[in-house]
Structure P
């Protein structure tokens with residue numbers, strides 16, 4: 001191990017190392033808070049001036065209770081500050097953590113432009129030995145084949161002038177049970193020295209275990225596996241849910257019964273589709289590299305077809321029931337409960353609720369209600385959320401639950417049915433209300449995965 005490596009290790013152990021977090025989003029902010037709480041001085045860098053100004057005022061704009069509680073105190077104590085200048089942050093830093101977006105482009109291929117831009121800029125800021133860690137989600141080989149060559153463009157060499165590792169982010173956005181410090185961390189370095197530095201740093205800021213793997217590619221593959229596993233299994237239960245609806249079998253009850261098996265089964269639940277930033281996107285990073293390798297990932301393709309089909313299935317099933325109830329479809333009003341892609345967050349990225357809204361608006365009058373999302377713009381039209389559940393259901397024929405917000409579990413249904421038209425329907429695509437309680441309150445009941 002080099003002398004520079006040993007000195008950086010000492011600064012990590014003594015908490016005197018300066019950390020620059022590049023990208024102040026839902027990953028970068030909690031990570032900055034964790035590092036500062038552990039005693040490190042943190043500089044956050046982001047091109048968004050609004051985010052930088054909010055951080056410097058101690059305002060936490062991400063939905064993370066851990067960060068919301070600690071960020072103001074850390075900023076006030078001078079432990080965290082933000083800048084729009086990557087050069088400023090990187091020049092002062094001993095450790096640089098890259099947490100920038102890795103979206104898909106219009107063709108559905110990986111867009112690594114943010115990662116590449118940051119890597120090029122960092123190549124000019126390696127006057128002193130640094131640990132650079134990529135956390136942005138990408139396919140196996142990104143760190144070694146894309147980031148490393150860009151960093152070495154300035155005649156610098158990994159192992160001599162900088163250490164390099166990959167550590168996949170595992171933030172569960174809006175989860176109050178698991179914050180950044182309580183989720184085990186995987187680290188894979190370009191060499192043994194890089195892995196040790198990365199593991200030592202994360203071990204210093206987390207309460208959870210740090211798992212060292214043999215290479216960045218293994219760490220990258222870990223993240224791909226985690227989210228592809230979820231994507232495919234959600235598709236499986238979605239497809240089986242549709243089947244069991246037609247068979248007249250309560251598939252949700254079957255899942256819960258299967259979950260009593262203490263091995264060989266992990267419960268996943270059906271819903272109106274799949275949303276969010278990571279799970280619907282990440283499998284296509286593997287599809288991209290598989291194409292380059294001359295392979296086709298057939299299971300991911302099949303899962304995509306099923307998951308994309310679910311919003312259509314929800315709307316078609318609702319229409320069938322309305323027709324069976326001999327309702328004139330003209331003038332039908334639907335109260336759409338939920339715009340966010342999952343409960344307790346305001347994020348609407350790739351939300352299946354938005355896809356359902358697009359389909360419903362062609363057939364019915366829609367009133368949306370989401371306690372976290374004040375409004376959403378769809379196809380040039382702005383939909384304002386109702387202020388209360390009661391307001392949303394007035395003169396409606398149906399309540400369609402598309403997001404599992406806790407509030408929707410707690411609303412007293414018996415007070416809503418009288419505000420609606422005769423024989424109102426409650427269609428629960430998230431499995432948060434039971435048939436018994438809905439029918440007792442005066443609703444006809446529909447549930448995804450339930451007859």
Structure Q
């Protein structure tokens with residue numbers, strides 16, 4: 001099977017860089033996103049037809065060694081000469097002086113590494129930008145995968161605040177893009193692929209067979225890039241990787257509230273918020289969810305793993321390391337195949353969320369919503385566990401309209417009892433109870449029984465199935 005180009009769904013980013021380049025004045029653009037999303041490939045694609053550029057993956061060396069590496073590159077690429085060991089100020093000053101004469105491109109990949117090399121570099125850059133930007137033709141790109149550190153470089157208290165002219169945020173592909181990667185696959189197979197590999201380009205490239213079991217065997221091999229991916233990524237990104245690993249493991253096992261996560265991972269409750277914030281804001285590996293009808297400041301929150309492959313790894317690979325090390329791949333594969341549909345359910349909910357957002361953009365729903373997420377809670381504050389949980393709820397707070405949606409990843413057509421149950425659960429949602437206008441939708445893998453269709457028609461409910469997923473392309 002041939003994997004499609006990694007620039008599927010990156011055309012807009014490439015177009016943006018080229019349009020900025022054509023402006024021919026000083027441009028300073030950051031490209032930020034976690035590892036494996038294709039940032040470096042995008043930049044290299046942009047550079048393919050360009051002259052006069054210096055691309056530098058910032059090395060993990062000391063200050064002196066890095067200056068020498070940069071001086072060497074500036075000499076080879078731009079013809080700049082330096083006597084002895086140049087200072088940072090001399091490096092950047094000569095670069096900017098040259099950029100007044102012609103269009104040149106400078107790329108610093110993994111720009112956040114300068115934090116450990118010499119934090120003063122950002123001040124040196126600020127000085128040269130302020131001095132030369134008005135006449136400069138430098139096209140300056142900085143890229144980084146440590147999201148929190150990259151944002152701190154440009155925050156309001158930092159030297160480079162306000163110096164950027166543009167920014168690109170990199171996210172994983174959404175589900176609809178898999179149609180272009182795997183056009184020969186059925187929608188159901190693409191859902192399984194998304195549930196396992198998510199929309200991360202580097203992970204999708206590991207899929208080599210139309211037969212899912214064959215591709216899973218590759219993941220389970222000790223020679224696979226993905227065999228130890230989550231563990232290796234954490235070791236690369238954070239110092240106390242064991243603590244973060246344990247937190248991820250606990251969340252993957254179904255412990256989701258901060259207090260419970262702290263207890264299960266052996267961390268002081270007063271410290272857990274720090275670690276969760278790093279995993280969420282700096283590494284983009286987990287997400288904080290609150291019921292859609294709650295305010296952002298609510299304490300009714302849970303934490304979930306954001307990336308589907310990390311969920312898959314913690315569910316099937318890490319717990320079975322002993323078997324895999326012994327070569328019992330078929331045994332582990334049989335466990336995965338037995339539980340795959342149950343594992344896929346939450347991913348199907350996320351796909352449905354993306355689908356509803358696309359319909360919302362196209363104004364194909366009864367109203368336009370501004371928020372969409374899960375909804376759960378207790379009936380009028382009753383003590384104990386949650387009284388209800390609804391897969392998705394979308395609302396417009398101004399018009400007081402709300403759409404309740406259930407997602408069913410089951411192999412049988414959905415019956416009327418599911419539709420009836422959704423209506424009953426919606427009655428427990430205490431959000432403008434008397435004033436709201438409500439709508440209902442169900443997304444089902446295998447469609448609906450005739451009874452369910454008749455019930456939906458009588459109630460004005462929206463029914464969607466897998467074939468509808470191919471009708472959107474955003």
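What follows draws every value from the coordinates through simple rules; no lab data is involved. Bear in mind that the values here come from a model prediction, so they are computed numbers and not experimental data. Cβ atoms are built from the backbone, for glycine too; each structure is taken alone.
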| task | Name the one structure among P, Q that Rg and Dmax of the Cα atoms in Å, for residues 304-431 alone of 13.6, 40 was derived from. | result | P
| request: Out of P, Q, choose the structure whose coordinates give semi-axes √(5λ) of the Cα gyration tensor in Å equal to 45, 24, 19 when calculated. | output: P
| Structures P, Q, by FRET efficiency 1/(1 + (r/R0)^6) of positions 40 and 296 (r between Cβ atoms, R0 = 35 Å, to 0.05): label with the highest value | Q
